[in-house]
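Laboratory data are not the source of any read-out in this text; all were calculated from the coordinates shown. Worth saying up front: this structure is predicted, and the values here are computed from it rather than measured. Cβ atoms are built from the backbone, for glycine too; each structure is taken alone.
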Structure I
Amino acid sequence: MRWFGEIGRKALHVAAISIPVGYYFVEPAYGRGILATLTAISFVIDVVRLNQPRVRTFFYIFFGRLVRDHERHNLLGATYLLLSSLICVHAFSKPVAVAALAFLILGDTVAALVGRAFGRVRIFGKTLEGSLACLAVCVLIGALIPELGWTRTLVGAATATLIELVPVPLDDNLRIPLAAGFMMQLVP
């Protein structure tokens, strides 16, 4: 994938910060309803895209540069992001859900950008510099959510960073917020 496509993907990824920020400020039931609707729409679009050649061709004309190779035959990262958002808002307290999603959206984005620009020390195909940037951003996010407290923030930030780094075949849009949220939810 070209650098332009990656920047476009990261721009969309950062725009998704509207999900946890919006959820933080709305009534939980309303936020859950919106996320359920958006997830269903995204899932239907993906299924149709994967199974209808005309739709697939039309889709790639407009969004082809933003699609990673592995997404050409699987669900898009955006669908996984919406699915994980929906699971988070149902499974975790509001501050934990908001933090877990923001860790993914901002932490993962910063890890990729810093890793590509400044990364030198390789770990599992990623960079130490990107992982440290992810950790710093996640700690900063946690500091902005006072209901979390420092213990939850540090546990969640460390978990998100570790899960972002380790090569697990599950899409990171699903694994990062669910793992970080689960660990934060365990902290009293």
Structure II
Amino acid sequence: MFTGIIEALGMVAEVHTHGSNINFLIRSAISHELHVDQSLSHDGVCLTVTANEDGAHRVTAVAETLHRSTLAQWEPGTMVNLERCLRADGRLDGHIVQGHVDAKGLLQRAEEQGGSWKLWFAHDAEAGMTVEKGSIAVNGISLTVVDSSTTNFSVVVIPYTWEHTNLSKILPGMSVNLEFDILGKYLQKLSRRAS
């Protein structure tokens, strides 16, 4: 489990296809602290560290992960948000994030608002639901929903988050990883059963 509070940015150094899987080598300031079998969120996708070597770590994404997320688009030089899993004695500063991406979203528009940034994202209606003042994970970042409809939502990003995550590198028309709030997902499933 994660909280959506990003610890570090990593850079994709190598990309290798192996069957239907893709193996990535990621360089970051925290890579040397990681160990094999550790779970780590990469742009909101929970991946297992398979090797640790010289300030970098390796992870593998399977076909299902590649289909649901933006990882198939990664190439050397791509900047990735990283977060280690929550310790049992840690604070839940963001919200409960599982590292299980529900769908890809599309950045529609980004607007600077006197030091903060408002971002509008689109998604398929079946992907999940948002509510105003609810939580959403975008590329693994815990954010608060401002505007909400069945196929899009907006968030406002503070300067610290803008500077310390990869959100500032995403341009309109680019895809992001979305994980909808777990409580909302259960409520949505229950309401569908009741219909």
Structure III
Amino acid sequence: MSEYSKTFNATLVSVHVGKTIEFIKDSIGTAQVELDGFVGDKHRSYMRGIYEGEAYPPGTIRRNNRQWSAVSLEELEMISESMDLAQNLTPRVLGANLCFKGIPDLSQLPKGSKLSFPSGATLIVEEYNPPCHDMSEEISKTQKTKSGDYPGKLDFLKAAKKLRGLVGIVDVAGKINEGDDVKVQVFDSDRMFKFLSS
């Protein structure tokens, strides 16, 4: 029995890393990913501090389940259209490590889904990456609508709901290249539960 309900291919459009505190991550042609994350990226680590709203005491250090982040061209287009932006939002502006084409429902991929690359590098989805107030406010200062105005401070927060992308961990190290053909394996928790219960 397979724990995956569906397997299909997608294309990796771009790869990004960033070291600064700003959201923006720079585009690179190839990234080396290790078991603690993307080489050269500020989120590379086995551990991280807690974020606002997480149910842990202040100062708690936990396993880093956000070693990488990803968005899709399809969802970026939907967000941009909803905000009536003059130009589509980019993975660089949203601070994503990866941008895919061919996964229109990327944000809905369940925890445990796998993204496998030709080098053997494999990433595992941990959770949906909800839009935050800080990014929404930043976009309201840097992007313009088709009418020439700046969007409202909460416009991105509203438009990106359930479309913001994913975060996850590295399961197998390797190289990830712009243009890679990516195998997407959608995890099926119901099928796994039935198997474990039988």
Which of I, II, III leads on Cα Rg over 2.2 N^0.38 Å, for residues 95-158 alone, largest value: III
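Work out which structure the value 3.4 belongs to, where distance in nm of label points 7 Å out along Cα→Cβ at positions 7 and 39 was derived from one of I, II, III. The partial results should precede the final answer.
Details: I: 3.4; II: 1.4; III: 2.9.
The read-out comes from structure I.
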So if we calculate distance in nm of label points 7 Å out along Cα→Cβ at positions 71 and 151 for every structure here (I, II, III), which label has the highest result? I
For structures I, II, III, calculate distance in nm of label points 7 Å out along Cα→Cβ at positions 111 and 175 and state which one comes out highest. III
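Which structure, out of I, II, III, was P(r) over Cα pairs in 5 Å bins from 0, in percent, for residues 15-86 alone derived from, given a value of 3, 16, 24, 21, 15, 11, 8, 3, 0? Intermediate values should be presented prior to the final figure.
Working: I: 3, 16, 24, 21, 15, 11, 8, 3, 0; II: 3, 17, 31, 29, 16, 4, 0; III: 3, 13, 17, 18, 18, 16, 9, 5, 0.
Matching structure: I.
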